[in-house]
Structure 1
């Protein structure tokens, strides 16, 4: 792992801690309950994707939360800037992490295939 990759991972780790703190400091109680799973920064640290756990939300709730987060983005970025003393903060893009659901669907398919095919012993 190169030094640049280490710095990038460190930034992602710091943001993973700071973003829930920033959301928790807001007046909107709905944002306090969001579970941030992962933060992935671009190579130049100009952009960062923030992945949220989608498990207990309906499609309408997801749209509502994304709308709220788009409005809260500048406040969260300012919070991170001030807390870390950075010159600039990555521009956040909030998304619900659908990868977990896709993985679960694939595992279910594999189990079904394994159950349907006879053993070749």
Structure 2
């Protein structure tokens, strides 16, 4: 089982910090390269840069929750949900389809009403 995971390219789990501005305030976000790559894919789908995507996500999170406690963790969860929603069919794998063109209610319905999290399976 572990070979599936330990054979990952070490570059994927190497972390790097990127500096960006959120409303004129310089900040630095440290994520693993895998997450930066997923954020780049999401941003490209809607014709944005990664800093523009991060600013949009930050603004919408503040609007919804009034505060942001751990933005780097939030970005990791966004990447995981993006990949999971692609697997469930909610987000097309065709990268020419912008995320902004999708109906959020329909996309989220593919989650089956459950959040993505640990699952248990019985092996007979």
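Numerical summary
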item: Structures 1, 2, by mean count of other Cβ atoms within 10 Å over residues 35-42: label with the highest value; result: 2
item: With helix-only ellipticity at 222 nm (-39500 (n - 2.57) for each DSSP H run of 4 or more, over all residues; to 500) derived as -14500, matching label from 1, 2; result: 2
item: Of the structures 1, 2, the one that 18 was derived from, the read-out being relative contact order in percent (Cα under 8 Å, 6 or more apart); result: 2
item: Structure with the greatest value (metric FRET efficiency 1/(1 + (r/R0)^6) of positions 3 and 91 (r between Cβ atoms, R0 = 25 Å, to 0.05), set 1, 2); result: 1
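Every read-out reported here was derived from the displayed coordinates using simple, explicitly stated rules and does not represent laboratory data. None of these values were measured; they are calculated from a predicted model. Cβ atoms are built from the backbone, for glycine too; each structure is taken alone.
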